[in-house]
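S.K.: The data blocks that follow each hold one structure.
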Structure 1
Amino acid sequence: MDALAQSEKKFRILAENSPNAIFIDKKGKIVYANKKTEEITGYSREELYSPQFSFLNLVVPEEREKARKIYIELLTNGGTSLCECAIVDGHGGRKEILVNATVIPYEDEEAMLCIVTDITKIKETEKEVRKLNQYLESIIENANVWLDVLDEEGNIVIWNKAAEEISGYTKEEVVGHAKIWEWLYPDEEYRKKIFSKEMAMIKEGDVVENFETEIRAKDGKKKIISWHSKNLIDEEGRPIGLVALGIDITEMKQMQEKLMEHLKMASLGRLAAVVAHELNTPLANIAITAEYLASKIGEEHEEEIRIIKEEVKNASSIIKEILSFSRMGKIEWGEIDIKNVVESAIERVKKICDTNDIIIQNRVDSHKVLGDEQRLLQCFVNIIKNAVMAKDDKKDTHYVIIDLIEREKEEEVEIKIIDNGVGMDKNVQKDAMKPFFTTRPLGEGSGLGLFIANWIIKQHGGKISIESEKGKGTEVSILLHKVKK
């Protein structure tokens with residue numbers, strides 16, 4: 001008995017100094033409670049020892065039945081249970097507790113030893129951490145810039161909504177692996193260059209700003225992204241990954257290119273106007289002198305005089321084309337029937353070119369497009385004229401076909417100008433729309449026809465493309481915006 005009393009004394013000393021609440025429950029009544037139990041429950045020991053007091057009644061109503069089942073199961077089967085629950089203390093305050101309950105023998109009967117830890121502050125901290133994480137996740141997810149995080153192997157860890165919208169790939173498709181780099185950068189050499197730079201940043205701790213790359217989005221469109229990246233390090237300063245912010249600057253780049261092209265065209269137009277003006281006077285003098293010489297010299301030099309007149313005429317035609325380009329002002333937008341434009345262009349070409357042995361077929365039916373009628377007319381005149389003049393003398397028949405393809409699901413129409421003429425090789429195609437580039441003999445062309453046509457179509461928000469093969473002919477495709485119905 002002395003040993004048992006000594007053991008109980010030691011237990012009470014330890015219990016009274018424990019940072020946890022410790023109490024013994026026997027048949028639903030508390031028969032022992034330490035000082036910390038008073039503090040956590042808000043009840044004095046006299047109240048705790050009262051026959052009417054039940055610890056289960058402190059448990060909040062929504063969790064009480066669960067606690068009761070655990071209590072009964074422990075008394076029935078014995079053992080130990082660890083559970084969390086919320087209680088309302090004697091002062092009306094809510095507390096979160098962790099209860100470690102064990103069935104023990106007590107005064108020749110089974111009782112339950114409960115060790116209770118107040119985890120209210122821990123739970124509040126966890127709640128604040130969750131709120132903070134949710135807040136950070138919300139910022140990351142709803143940021144209007146592409147944000148991704150990579151681990152040290154280059155695998156995607158975080159992929160926000162803007163990254164999904166810009167790239168077209170969802171987080172479910174990309175998180176957990178590095179396949180995204182093959183999708184965004186399909187060119188292997190380019191991909192290796194980008195990936196090696198990112199890995200170097202992770203290892204060396206580089207900070208990169210305004211690093212531009214061209215990606216291919218899921219829909220196949222190319223986009224230019226400006227990256228701002230910094231590596232992530234652990235508590236010991238070791239690199240563990242990379243965070244990257246990406247801004248889609250595709251539209252900005254396009255605007256810059258358009259502005260530069262506009263400035264270049266404006267400068268070229270002013271230069272062309274000055275040059276044309278300066279050349280007109282001497283050409284007029286040459287023409288007058290040629291007429292005078294023709295009347296004085298007679299038939300002996302008639303051919304030479306004819307050549308002079310012809311060259312003056314060609315030069316004047318080129319100057320007229322240059323002046324026409326330099327005087328282009330703002331686009332006069334309107335609804336235009338493209339069929340009428342093509343018909344007018346064909347008639348004009350027939351007046352300036354010999355088309356007697358050339359078949360010109362207009363298959364374009366009535367379609368409304370948005371644009372400037374006079375500029376589009378000039379564009380089609382230039383292209384149809386080129387097609388007519390591309391005649392291959394080795395072929396019996398030269399034809400020029402103008403056709404239209406309507407794209408039902410898109411807001412564009414495609415007009416094709418097809419000829420079976422001499423065609424162009426790849427090098428000529430590459431330079432075909434550059435200013436003053438021509439393959440014709442000196443004096444037979446200004447080299448501005450396709451250049452001006454391309455510029456006009458770009459002003460209309462459209463596109464010109466050329467497909468050609470030497471000896472087989474050329475197909476020029478023009479995309480224009482339809483009038484919405």
Structure 2
Amino acid sequence: MSMAREEMISPDIQRSAITDWARRTGRRIVRWIEDLDETGRNFKRRIIEGITAIEAGEAREIVAYRYDRWGRNAVGSLANVHRVEAVGGQVQSATEPYDAETAVGKYSRTNAFAIAEMQSDIIGENWSAAINNRIERGMTGTGTPRWGYIRKGRIPDLDRPGRYRRDPDDPLGERYEPDPELSGAYVSLYERYVAGEGSHQLVRWLNVNGFRTVRGGQWHMTTVLQLLDSGFAAGLLRVHDRRCKCGQPMRCTKVVYVEGAHKAIIGMGLWEEYLRVRERTRDMGPRTKQALYPLASLIKCGHCGFALSAANAMGVRGFGYRCTIFRQRPDVCEGVWCKRVDAEEAVLAKLREKVSDLDARASLTTAREAMRAAAYADRERLTRELVRVDQSLRKLARQQLMDEGMPEAIYAELRDELLTSRRDLEKELDRTKEEERQADVDHEPVIRGLLEEWDTLPVQQRRAMLARLIRYVKVYRTGPRRPPRFEVRGTWEPEIA
């Protein structure tokens with residue numbers, strides 16, 4: 001049995017029909033299995049318990065109210081019917097008297113599964129059309145409450161518990177308006193994240209200050225990031241990319257942002273900065289996101305290129321940095337070690353150099369122009385290569401359609417190679433776009449602020465600010481018992497391959 005919604009066939013009616021069928025046909029019911037409010041598009045449901053019972057010899061038949069209660073995916077439904085019949089069992093319908101042991105009965109049952117799938121597809125298409133219509137009008141897809149906003153124009157439907165209807169006393173219709181009691185906190189969340197605070201710090205700040213989710217619960221890292229990633233505070237809607245045909249829009253990571261009809265709480269500048277910081281920290285490990293030291297993941301071995309790890313020495317935690325690759329692969333790297341204070345001083349010296357001499361502005365401008373020109377040239381080259389790969393993909397697809405003799409394995413291998421090349425090119429293209437953006441950024445105010453507040457800023461904020469200013473710090477060995485050499489490269493300087 002399935003679906004407990006009022007507009008559907010109630011479980012009581014289904015149970016009564018199945019009981020009556022068993023009485024008429026002389027069957028004895030040994031177990032009831034209910035799949036209430038579960039989709040019939042797959043078999044990740046309790047019905048698998050019944051199939052397993054048939055295979056174990058605990059029962060001989062499974063009876064559903066109708067065949068569409070068995071499943072709404074024709075291929076999956078038939079596959080699981082075959083699974084039951086393969087061990088001598090049968091799948092019956094209490095209201096559709098098809099004899100599946102005859103050709104006509106089997107044909108009728110197959111048609112019933114196909115019709116059930118078609119009905120499910122129609123329902124899905126209508127639901128998608130309704131959601132798309134709302135999105136085109138700048139509304140959220142489902143009209144659910146949003147944190148930081150007050151939903152107006154909708155009131156609870158007393159005839160249908162849990163649902164809402166249009167408010168006849170509100171001529172402006174459905175809309176979201178910023179909640180004045182939460183707007184300040186919403187802006188603060190983005191500002192804190194951009195300034196370097198991690199999601200766990202935002203969670204603590206929200207919960208300590210008495211802020212609750214739209215459902216009245218405590219905040220967690222996942223819910224905070226979902227809130228910020230939604231872009232709703234920037235006046236945007238986060239929706240599934242229609243070009244993606246994955247069939248799982250709720251789980252897919254391919255999303256786009258479209259303009260919403262509601263008023264924004266934060267400016268686009270803050271939103272874009274959040275996206276940059278979010279992208280930069282997305283693939284970081286937990287230790288890097290909640291850095292204990294300002295140069296975490298920025299300081300690298302100049303010989304092997306791997307990030308250095310903090311090392312304890314002289315009874316001090318994090319006294320220095322060392323390369324651990326040489327212990328695992330001495331043939332790759334001989335190792336390097338440095339004091340943490342020396343590495344940080346090398347970085348600060350680099351930053352002081354950029355702001356100490358006013359005449360350096362000319363050289364800085366020249367460097368930024370060179371960086372912009374190099375990034376532009378790289379972007380043009382990568383764009384041409386991306387077009388070439390897309391043309392190759394289209395050509396390969398046409399060949400596969402025209403040449404029926406092309407082995408599927410060869411086609412799949414070539415396709416995967418081209419798709420991998422395309423992903424790599426897109427990453428490189430994103431990098432060049434970021435370099436072009438960096439070339440237009442005036443880093444001097446950030447550098448001055450960091451130098452002035454270095455001793456008072458929390459480690460996470462120092463790490464976040466350094467990530468905007470420093471590409472890397474490379475450490476090189478100079479000989480036994482000799483201090484290492486540091487190479488510090490700023491984001492205002494072109495990246496060296």
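A short reminder: the numbers here are calculations on the coordinates, not readings from a lab. Note that this is a predicted model, so its numbers are computed, not measured. Cβ atoms are built from the backbone, for glycine too; each structure is taken alone.
S.K.: Using the calculated result 43.5, 155 for Rg and Dmax of the Cα atoms in Å, pick out the matching structure from 1, 2. Intermediate values should be presented prior to the final figure.
M.R.: Values: 1: 43.5, 155; 2: 31.2, 99.
Source structure: 1.
S.K.: Here distance in nm of label points 7 Å out along Cα→Cβ at positions 212 and 244 was calculated and came to 1.7; which of the structures 1, 2 was it taken from?
M.R.: 1
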